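Quick note: the coordinates plus some simple rules give every number you see, no bench work behind them. It should be emphasised that the depicted structure is a prediction, and the values quoted were computed from it without experimental measurement. Cβ atoms are built from the backbone, for glycine too; each structure is taken alone.
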Structure 1
Amino acid sequence: MYEDKTLVCKECGKEFIFSAGEQEFYAEKGFQNEPARCKECRDARKANGRHNGGARREMHDAICADCGAHTQVPFEPKNDRPIYCSECLKNHR
C-alpha cells in the first residue's frame, strides 16, 4: 500500500507531497524514479520548452484545408495530406 510522501523540489527547494495515488500511477506506468520537481516547477519547465532538452519545437506555417485560416503545425506540411487548424481538427477526430 502506498502512503503520501513529502519530497523536496530540486528546482525551488520547497517541499511537496508525492501522493499515494501518484505513486500508484508511477508504478503502473513503470516509472522507476520519484518526481524531482514540484508541480509548479514541472509546469514551468514544460511551458519554457525545457521538457525536450531545452529545444523549442519548430513550427511551420500552413493553411487550414477546411476554413482557410492561417495556422502553425509542428511538422513540415506536405501537399499529399490536408492540414487543419485546431478548431477544424476537432471535427475530423
Structure 2
Amino acid sequence: MAELLSDDEIDQRVPDGWERDGDEIARTYEFDDYLDGVAFATSVGEVAEEEFHHPEITIGYEEVEVRLTTHDAGGVTNKDIRLAELFDDEY
C-alpha cells in the first residue's frame, strides 16, 4: 500500500495549479471548446491506465476537472503527485 503524505509534504509537492481538497488534490483545466476538453480527458485517461491509478474526471463545456486520491491509503500519496505531474505534461 502507498504511504500517505503529510500535510506539509502535500503543500510542498503539489504541482502549480493543483489544490488540496480534503483527502484529494484537484485541478480544473480550461479549454477553448468542448472537444479539446474531451481529447484531454481521453489523453489523461490513457496515462492513468498506464500508471494503474485512476482519477475522477469531470468534463464540462470548456473545462475538465481532475481529482486524485489513493483510495486504499485514504488520502494523497506519491502516486497522486506523480500522476498530477504527468497530467500537466499532457496539458
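Data table
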| quantity | calculated |
| --- | --- |
| FRET efficiency 1/(1 + (r/R0)^6) of positions 12 and 76 (r between Cβ atoms, R0 = 41 Å, to 0.05) - structure with the largest value, from 1, 2 | 2 |
| When FRET efficiency 1/(1 + (r/R0)^6) of positions 28 and 68 (r between Cβ atoms, R0 = 35 Å, to 0.05) is computed for each of 1, 2, the largest belongs to | 2 |
| Structure responsible for 17, with relative contact order in percent (Cα under 8 Å, 6 or more apart) calculated and labels 1, 2 on offer | 1 |
| Comparison of 1, 2 by percent of Cα pairs over 18 Å apart - largest value held by | 1 |
| Highest-scoring label, criterion being distance in nm of label points 7 Å out along Cα→Cβ at positions 44 and 60, among 1, 2 | 1 |
| If helix-only ellipticity at 222 nm (-39500 (n - 2.57) for each DSSP H run of 4 or more, over all residues; to 500) is computed and equals -7500, the structure in 1, 2 | 1 |
